[in-house]
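Some structures to go through are shown next.
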Structure P
Amino acid sequence: MGAKLNSEKLGKFYKAGKKTSTRREWRGFKDTMYDFGCWLKNLLVMGKFIMKPTTIKALFTYRWFGNYMAAFDYIDRHLEGVRGPQLRIGHKQYDSIVGHLTQTMDTLFKCDKRIGNKHGKYDELNKKVVIMDENGMMVVAMGFPNLKFVSKEVPAIYTGSTIAQDGVLHYIEVSEEFQIPSDVCPMPCAELGCAIDEDFPICGVCAIHCNTTCDGSLMGNQIEDRHDDLPSFTMAAPMRHQQASVLPYSRDQVVAAIKFIEEHTGEKWDWDAFAKNCKTYNAQNALFDTWLEMNKTPYPQICGNNIMLYRDAEYMVISGRDASFLKLDQEITDLAKKGYENKVLAAKEIRHRAIVWGVHAQYYTAFNQWLANCWGIV
């Protein structure tokens, strides 16, 4: 028990055959207090969120919302064995997702015709909501500063399945009972099952779909449209999007999506807002490149599953529209540089490097942490 990496066996925190830990990890006084302080902060954020009437109603309305009961355990598992800069970087990334996700769900529940907007209380807010496919890049939202672009799939399936891996099995089974082929990617399959089960919030004035990352997503969108009962537009992005011959087509798809949004919301594309958000977006990408370059060295600093989930949120969902994330990126970069200068190791011994990839509904996201703690693979 102490501040050093691998100072105690992490497996002893769990009872045989049980998934939850018996106690919190002791990381030395300084790191333990920091970790506990972050735990309290998340408790306050989630407590404030869960006490809202719309959230309480959602808890008893949507099956998938129960997955978030394991949110604290999720963060703990993904920071097992971590100390020093990596602990602080991990918390900054995970905790920012907690804050952003609760805001997203708050908007969805307020505008939901089943919950907050059952009697038109949030009609004005709902008029500003555009439903965006979880795999659709939010870059198109950069030019609409007065609109709220939200994805219902992200809280319902995408993030929920990282927190509770078996939490979306029900929806996959619903899809297969609907005679959807069982070899379809589990993410769009689960999303489709959620739509068939009528378990998505009903809100927004229009919806943007896309065919990425695979045709399974496009298949699901067609049935989700029946659930949404909203005007929708599908951006059919070419898979070989860097090929010169498809660039004009890709541009036309984006322009058509923008016109569709303008028609159904009454808002006009704002080039100044787009340029401002692009500047933030590019600055974030430059810092991310710094992280990757650092990770090529013998002293990688930003690794584990937190970099993936945080990057998904920042790059795809936020897309430069929230400048506070740029400030957070700079703080993370400063921590990483300090750790690199001090030759801090992310694991007791770094033996190999690995890139772990998989669909969230399909693989165990804490696998990265197990690799680092037990095998020195980062």
Structure Q
Amino acid sequence: MSGKRSIFEEVGETTPRREAPQGGMIDKGRGRARSAIRLWLMVLFALVALMIAVGGLTRLTDSGLSITEWKPLTGALPPLTTADWEAEFALYQAIPEFQVQNSWMQLEDFKAIYWWEWGHRQLGRVIGLVWAVGFLAFLALRKIPAGWTGRLVFIGALGGVQGAVGWWMVSSGLTGTMTDVASYRLATHLGLAFVILGFIAWYIFLLGREERELMQARRGKEAKLFGLATGWLHFAFLQILIGALVAGIDAGRSYTDWPLMGGQVLPPSIWLADLGWRNFFENPGLVQFIHRITGYLLLAFGIMVWMRGRRSANSATGAAFTAAFVALCGQVVLGIATVLYGAPWQVAIVHQVLAVLLWVLILRARFLSLYPLPQSIRRA
């Protein structure tokens, strides 16, 4: 019995104690990695947003067809000699855009549009390089948190697809009678850019908080508000695609009065019999009309979502919906100004950049309705 303790025996200081479990073990050792990956994604986000702006300027300056070949690697070097420039210019002179629309151009004029397209493609290469270097570095250092490898690969894969879609778009304007790229291909290219931007933004939001915080926050999600925000996001995406169709055929300059179109509720050329179903892509009057109507409907839906979102019990969530709604109102006003001034590039590019801001703000509101911030709960 000497090896047994009495039930009345006190436990001495030498008795080993069991450590209490520590919270947040899912994030142990990964906090710094999450911050580093988040910073890397922020750089990618800024580059993609810049890419959208440069792409818009490339379209507005009619520069997108100035480079007629797709050379993902060797194309990184611009023409360096006079002979190189003349060779590039000769390739451009062989396509319909030059022959029908820009036959007046001299070599110096060509250089101006060439640099826009080269810069656009070069920025795409930079984005790919930043993604590859960052991803491989985090992978080699084993710093990627569990469940994130696939997400980061997905972003890179979308970037690769975007490059192929970009060439698919450009190739549509190099043969036949086309003097611009096909508008539906332009819409696909721009739409995919917004998808990439959206995923990067969502991942940045997720990495801004620890996993345990996200799991706790999700218990307080506002399911109905999240559904409304999701619908708002999809509605805005549809309007972005239609806006690309407008830009693709310069439909923004076809009718410059508002709220009427050509002095009428319906534009005079709303349907051209010879185009058939292609009216929805190639008829400037119909495409601009659809863009206007979709904008009105998006505003009406946005008002409804905002009225619901501003009453959220979470003050940060309510503020996020208000910010998105303010951006939407600004975008509507800017869209009207773009029409009234005949879509000058200075106004049109701001309209496109504001679309990026609106897209991200709606995403932010959607995120906070799913993962509300605990410290912002309003007191009764």
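Just so you know, all these numbers are worked out from the coordinates, no wet-lab data involved. No experiment lies behind these values; they were computed from the predicted model shown. Cβ atoms are built from the backbone, for glycine too; each structure is taken alone.
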> So Rg and Dmax of the Cα atoms in Å, for residues 126-317 alone, computed for just one structure, reads 21.4, 65; which one of P, Q is that?
Replying inline: Q
>> To test your reading of the models, identify which of P, Q gives 0.9 for distance in nm of label points 7 Å out along Cα→Cβ at positions 94 and 366 when calculated.
In response: P
> If FRET efficiency 1/(1 + (r/R0)^6) of positions 38 and 302 (r between Cβ atoms, R0 = 30 Å, to 0.05) comes out at 0.95 when worked out from the coordinates, which of P, Q was used?
Replying inline: P
> Taking Cα Rg over 2.2 N^0.38 Å from the coordinates of each of P, Q, which one would give 1.01?
Replying inline: P
> In terms of distance in nm of label points 7 Å out along Cα→Cβ at positions 110 and 270, which of structures P, Q is highest?
Replying inline: Q
> helix-only ellipticity at 222 nm (-39500 (n - 2.57) for each DSSP H run of 4 or more, over all residues; to 500) computed as -15000: which structure among P, Q?
Replying inline: P
